[in-house]
Structure P
Amino acid sequence: MKIDVHTHILPENWPDLNKKYNTQGFATIDHYKPCCARLMIGDNVFREVKDNTWDEKIRIEDCDKNGVNIQVLSTVPVMFNYWAKPEQTYDLSRYLNDHIAQVVKDNPERFIGLGTLPMQDLKLAIKELERCINELGLAGIEIGTHIHGKNLDDEEIFDIFRACEETGAAVFVHPWDMLGKDRMPQYWLPWLVGMPAETSLAICSMIFGGVFERLKKLRVCFAHGGGSFPFSIGRIEHGFNVRPDLVATKNNVNPRKYLGKFYLDSLVLDEIALKFLIDLIGEDSIVMGSDYPFPLGEHVPGKLIESMAELNNVVKEKLLWKNAARFLGANELVAKMYGEKAL
């Protein structure tokens, strides 16, 4: 059994909001040859994608080949659009969420969906969150590591997190619009260096901002193994201890006490790093994530977990799917589809 919490999907086509709203900056898709397309921002190619980005039949074939029972679908972060006018992002969010919900509806045993929200507007974000959970049947939302420069301890964002806790929505945090990218024009460094730093910043913001302290039932998972956070926890805790006047201004609880209070995906691509994560965070707080269908992901989802001889079958089951089912609030769904014995 495998549940892949970290996969991305797009519709094959979507409205050109640049033309609709007479603006610039929204991604468009150019199907320039069969089975391939370019994601465009203006005249610039952001990324080339293949048909497994939008074709669920191909996704299912890939899942079957790699033993993945369920993919959790979320949009590609370039579609967050937190910079835009809220009503424009809301417009596109609804389109993307409707698409994911339809894919899940057509393949309920293979997919679970996460929505996207216009996070820059509290009222619209909560309105779409409630639609995602109550009408579309999605398991939660995917959000960025910051909201157009606002870190995740911002009070308006907190109100959205509170609504997530109240509705039971899982929250998957994915890095985007990386800090320092102007200093990283070469070597793909925004993805290699900026993304891990972004995720650490998001985790620290939620810890020191008191989000986890105030919302103890909120279920949050951070992508890419938590980025650089797990490997900086000693420095982070030491800073809390020696300069509480700077660090503990909103929350006086030691940051180490939150280890295991949120989830990290397993996408670290290194056996030593994953073993460290298990020792640090705990075997109950890591979920399998592959970043399918993109090149920085684990190309055979769960292969690293399955290959580690020091992990017994009980731990492997937790990492491969049981923890994911709990994070997503999907235990009943898994039991219905795969039998009570699965749980």
Structure Q
Amino acid sequence: MQFPGKAKPPIGIVFDCAMGKIDDALALAMLHGFDGKNEARIAAVGLCTPDLKAAQFCDVVGLFYASATTGIARAFMHLTPIGLDGGKASGGPAGSSPMLDATLGKSGPDGKPVYSTTIKNLNDTAEVSTLIRNALTAQDDQNAVVVLTGPATDFAKLVDMYGLKELISQKVKLLCMAAGAFPDGPPEPNVKADIAAARKVLAGWSVPIVAAGYEIGAELRFPGESIEKDFAWSTAHPVVDAYRACRPMPYDAPSWAMAAMLYAVRPKENYFKLSEPGTIIVSDDGRTSFAASDNGRHRYLILDPAQKERIVRTYTELASAKPVARKPRRPVDEKKDEKEEKKEEKKPEPAN
């Protein structure tokens, strides 16, 4: 709900991911980095895969970044609920995701888990579509950006919910998705996993859509050396443990999800070039093609070689940012009003 005369808060980010690849974990760390800088707010985190371990990992990361907030502020701090596809959630077979298994199963010298989670079963999560709907309802008009880095299953469901098309148009200024390969590439896993959902979202979401294609993430890689260097301030970091578990170190990780997150929060910083407007078309085998048109709502990111070093540097700075103690956010106008009140209090009394 908006109030007249009050400034908008930072952009609210709705993040829906599979959390099965390391770039999802790095993108989540980036989002917390943006939140710590007060450039964005985490409005909702949803999982488009029915894996309870993925939800637990997201919760672990959230608790890690919340650890800097203590005292009274922590008592009034509301952690972001995690959305999970209901009715199908399971822990998955052991070893199905090395990064999840290694992080959640890590023990200290005393044999106790290094990381805690508030999620024990499906009842400790939220239904994804409902969570996203409620999160969007709470945003100021045109002050939400949605980031999708997995199959479009959850977002396709929103199209069919009563009143959601109107709500999306009212609240969301951009949908940024890590999907496709452009301008005309091979089938991309996120699209291929649910072709019908991808088509439904591209056609049914009446807001601008920007895609970070496969070619972007493959070319822009998160440097493995950053894990050892930039995260050294923490003796136990869930994203570091996840990174080390994914593949033998050292390695540089593709950054599809990170590219989508970076553009979502900083679209005007010229990290990427944009295609001309048009329409993204999904074929029956999951391939994506692009048809340019003046009235098209879709665009895709184009890598600017001159910005490559800058982008990677931004990746590492944000993903490795330390947790920040949070204070209750207050609109800018309220802070201004408070300063004016203090000035009035300091004015000398008029002489009789």
_One of P, Q was used to compute relative contact order in percent (Cα under 8 Å, 6 or more apart), and the result was 23. Which label is that?_
Q
*Out of P, Q, which structure matches 0.55 when FRET efficiency 1/(1 + (r/R0)^6) of positions 60 and 260 (r between Cβ atoms, R0 = 35 Å, to 0.05) is calculated?*
P
*For the read-out distance in nm of label points 7 Å out along Cα→Cβ at positions 132 and 180, a value of 1.7 was computed from one structure; give its label from P, Q.*
Q
*Could you tell me which structure in P, Q was used to calculate Kirkwood radius over Cα pairs in Å, for residues 196-315 alone as 16.2?*
Q
*Here mean count of other Cβ atoms within 10 Å over residues 140-147 was calculated and came to 21.0; which of the structures P, Q was it taken from?*
Q
*Structure (P, Q) behind the derived value 3.3 of distance in nm of label points 7 Å out along Cα→Cβ at positions 44 and 324*: P
*Here percent of Cα pairs over 35 Å apart has been calculated and equals 23, so which of P, Q was it run on?*
Q
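Every read-out reported here was derived from the displayed coordinates using simple, explicitly stated rules and does not represent laboratory data. Computed from a predicted structure; not experimentally measured. Cβ atoms are built from the backbone, for glycine too; each structure is taken alone.
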